[in-house]
Structure P
Amino acid sequence: MKILMYCINYAPELTGIGKYTSEQAEWLVAQGHEVRVITAPPYYPEWRIAEGFSASSYTREMRNGVTVLRAPLWVPRKPSGLKRLVHLATFAASTLPLLFWQARWKPDAVFVVEPPLFCSPATLLFGKVFGSKTWLHIQDFEVDAAFALGLLKSKRARQLVERVERWLVRKFDRVSTISQAMKRLAQAKGVDANRLVHFPNWVDVASIHPGVDGQGIREALGIPKNAIVALYSGNMGRKQGLEMLGEAAGILRHSEKVHFIICGHGPGKAELEKACEQLPRTHFLPLQPVERLPLLLASADIHLLPQRADAADLVMPSKLTGMLASGKAIVATAGNDTEVAHVVKGRGIVVAPGNSLALATAIQTLADNDALRTTYGAAARQYAETNLALDSLLACFEESLTAAIHEGAVSGRPAARRS
């Protein structure tokens, strides 16, 4: 198959959506497919263009067998609601020439990742004109999340944007989401059930596993061997509820056994560092290279997954897959009926969002009970092996995409021609 992936985030970004789009593209190439990617220069989660890349020019590169086409992008230094919209709009506009240039290549399918939804109209037009199947993959319901988190506030604007969103998502040949709750929301927005696909994020269970030794990271930070480490690793943005980490660390400041490692980057990092500057057992690390991720996850005894209540089931934290695969207990902040809670229960402790005392109490409970941590960790690893293995999930996607393309050919709709 010829597969065109259209996504704002791609390697060498180390976290979030870019990690998954690049692994997906490279896996498809390894199966013998031709893959091209239209994307932006790497900027996330630092919100600045990475060294060696340009924000103002078009570039082409080969990356592990994938043809990567990068378009200009405006990146705000301090992202806000309006600035994020402009940021996403510049990507949609600058990639239009790259998208329609692919008509000469004749892709069988265009796989577009939300966010940004801005790219959907052009994708649908391309598919209609040139006969390519169109697939929308929703990593975040960006419209709902933007209003729920207060990034955008106008009720009139929300009604208009939601109508446009509903019209767009119903036009795609396939729509996939990363959780069952998000799948139900897509159906509520009008997507036919027979066009909906559950396509969760995955993890490489062969490289991230309980046998990895993370002691070197602990030693480099001066953490004693007998300490219990609670780790947060990932983006530091508004969806995470990061203020709870500082508050929980403050509550446990007299618990000499518990150390916190907070690793990552994002607009909320400076504020969190300031909140923790008087807490000697709270350690900060920059975002780690992908090859060190198994070591970082293995350095933890407890994984922390804070999340704001108003982001529940609009996003599914991508970091959760690695936590589960590492075979360590998890403490998550989530409502009882959310998908995060359903996944974590029996593999860790779930507390209410916004309750820092409950978060601290759960951390202390696990720190004091080695047997409980072991039980939860084993259950987490089993879940990852059964439900989140990279090869099995991507093989299912490959099968679904093949069926979608064949469906176009047999239903009378012209399939994309091959060169």
Structure Q
Amino acid sequence: MYKYAKYLIKLDHLSQQEKRELQDQYYLNVKPSSLIEKYRIDVSITNLYKCFPPVSSKEKCPYCKFPLGYLPTSRNSMLIGGQVCLLCDHFLNDEKCSCNGCRESKRQINRIKELSERFKNEAISEYINKTKKQPVEISELTLRDRLYLAALVKNCLTSDLKVLKPFSKCPHFHLAPTTKYAQKIYTHLIARGIICLSDRSHNAFALENDTLEYDLFEIYYELNISHDDTTWSTLIKALLAPSILQAQEIEDGYELWTEIVLHESIEYLRVQLEKCGLIYQSLVIINDKTLLELSTVTEKFSTTQMFKIIWAVANSAAAYKQKYKKNLSVESIMDNLVKYANKAIDGQWEMEGYARAYNSPQTTISSILFNQVLAIKEKGFLTKASIDYLSICTQRKNYNEK
């Protein structure tokens, strides 16, 4: 039924001519009280405009196909009256419409959403089960496995010791120097089957074109480690205290050391470029190409020495910007860095390094590697990565205290 039907009958005692005159005078700002008195209308001042008939519209109701009409409005209103069906009371383009047609339509939409969500959840559960591998024996964990896992367990383990919280939900957790290295940690552990997707992660999945998509850093993960001969809490303690470097693992330890130097250097370069006002360069500096170029340099210097080289190169780029009023490209900055490093090598410069920047603190992965696994502590920052150095360390008695 028409929304204002009960008001329309208030004018039944008037002729069509009188109704038109009444409406014209109302919108010409004649006082409503005088019009009510003159035309003997039993209605309040605020509801007088509701007695006017709706203006015909060319549109038809999408449900009952009955003609729509524009609702009358108060003369003080700045809005045009909405279109309403004169039969079923449907309001066109009104999300709050509660007519029978809209209610039924919303029920159908909700049903479709419910079925879609059910299908999505079933697909997610199937995907999680399909990707889960056989548990890995703790004795089978490599040096890299132990290091990566210790870093995640230390900061992301939930209070029930069952799953790892999403990286994004650990705001105070500085896992690795760069996001690329953090991604490498997750992808490695997933590929090895050491961690697997948890059922707690359903909300992190999106269904796009019938394909499940998710962000590595938004997912809950389960620890997929076999613990037949030990309790779960004992296993967690073992994971948090990865065993010290063994003689047969020296090459792996060296590789991890150089990775940390590389990523700490590229992050320090990003921070210094940003500090010098080279914002664009700082945003795009961490990519596969620059990491490859920098890896040839970082193998020849300690982290602290790399920081000194990077500081000089970043400030040189800032001076260039100030002098020529334009920025050096990322490629030019990397070329300058390699040239500076090669000069230092060819000239056999005595290089004292720089300390860590306050806004680039030591990361969890670095701390565990140097303090626990390699047990060389600050030497990991002050000394150039070397297989020979690690060999000497492993031969020393109680070398982890030296």
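Given a value of 1.00 for FRET efficiency 1/(1 + (r/R0)^6) of positions 348 and 372 (r between Cβ atoms, R0 = 30 Å, to 0.05), point me to the structure among P, Q it was derived from. Intermediate results must be reported in sequence, preceding the final value.
Values: P: 1.00; Q: 0.30.
Structure of origin is P.
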Re distance in nm of label points 7 Å out along Cα→Cβ at positions 60 and 316: value 3.6 computed from one entry in P, Q; matching entry is structure P
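Out of P, Q, which one gives 66, 31, 29 for Cα extents along the principal axes in Å, for residues 92-227 alone as computed from the coordinates? Provide the component values of the computation, followed by the final result.
Numbers: P: 61, 42, 33; Q: 66, 31, 29.
Attributed to the structure labelled Q.
Out of P, Q, which one gives -12000 for helix-only ellipticity at 222 nm (-39500 (n - 2.57) for each DSSP H run of 4 or more, over all residues; to 500) as computed from the coordinates? Intermediate results must be reported in sequence, preceding the final value.
On the way: P: -12000; Q: -15000.
It must be structure P, since only it matches.
From which structure (P, Q) was Cα extents along the principal axes in Å calculated, if the value obtained is 67, 43, 42?
Details: P: 67, 43, 42; Q: 112, 67, 33.
Considering all the candidates, the number was obtained from P.
Bear in mind these aren't lab numbers, they're just calculated from the coordinates by the rules spelled out. On a predicted model such as this, the values are computed, not experimentally measured, just so you know. Cβ atoms are built from the backbone, for glycine too; each structure is taken alone.
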